[in-house]
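Just so it is clear, none of the values below were taken in a lab; they were calculated from the coordinates. Everything numeric here is computed off the predicted structure, so don't read it as measured data. Cβ atoms are built from the backbone, for glycine too; each structure is taken alone.
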Structure I
């Protein structure tokens, strides 16, 4: 084991090759693990970003579109618009009811006239 044996030189060269290949493989595994970790962090951060954006949109949806000094005027406008819509709905409903009554009476008159001329 004094180092003069030919097999010791071959074993030394094979050990160096083994260590070099092992280092390359371990570095590749380390890079792959970092890549998986980075992808997981990127997915999680994208999910958090979407949730925070959703919360921001919901917050802005709840706020009136005018600046604070004019918000009472905006609420008055919304109330008037709501009441006008309700009044229009009831007028149309009443008009449709009247039209159906008129159409029913016209149909009755037509049937009465047909029966009279038979």
Structure II
């Protein structure tokens, strides 16, 4: 079994991969005997637009606010969709036993990781 390491950006992912004895195996990740290292490109997903919850939110109207959905919906950012698909496919591999979050320290790094692996 292998551990999947998720970095926040490619430069950090490549540095981690080098230290963990990984080599490029495909677009957007590196792999070694024990680790698979991949990365986000900053945020790979963002909050969905209000009209995704209900068409009435497409046009702003004070009557419908505040908008308080039970669960926030996310959408993949078009420019980073290929890397998002890479990360998702790695997360679904049968030989991955754990995910190591190696994003930047702080709330944004935590958010990048959580939204990516959700």
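Where is distance in nm of label points 7 Å out along Cα→Cβ at positions 23 and 63 largest, in which of I, II?
On the way: I: 5.8; II: 6.5.
Going through I, II one by one, distance in nm of label points 7 Å out along Cα→Cβ at positions 23 and 63 peaks for structure II.
Where does the value -8000 come from, among I, II, when helix-only ellipticity at 222 nm (-39500 (n - 2.57) for each DSSP H run of 4 or more, over all residues; to 500) is the thing being computed?
Value -8000 for helix-only ellipticity at 222 nm (-39500 (n - 2.57) for each DSSP H run of 4 or more, over all residues; to 500) corresponds to II out of I, II.
From I, II, which structure was Cα extents along the principal axes in Å = 136, 60, 12 calculated on?
Matching structure: I.
Can you tell which of I, II yields 3.8 when distance in nm of label points 7 Å out along Cα→Cβ at positions 31 and 55 is derived from it?
This figure was derived from I.
For FRET efficiency 1/(1 + (r/R0)^6) of positions 39 and 87 (r between Cβ atoms, R0 = 41 Å, to 0.05), the calculated result is 0.10, so let me know which of I, II that is.
Source structure: I.
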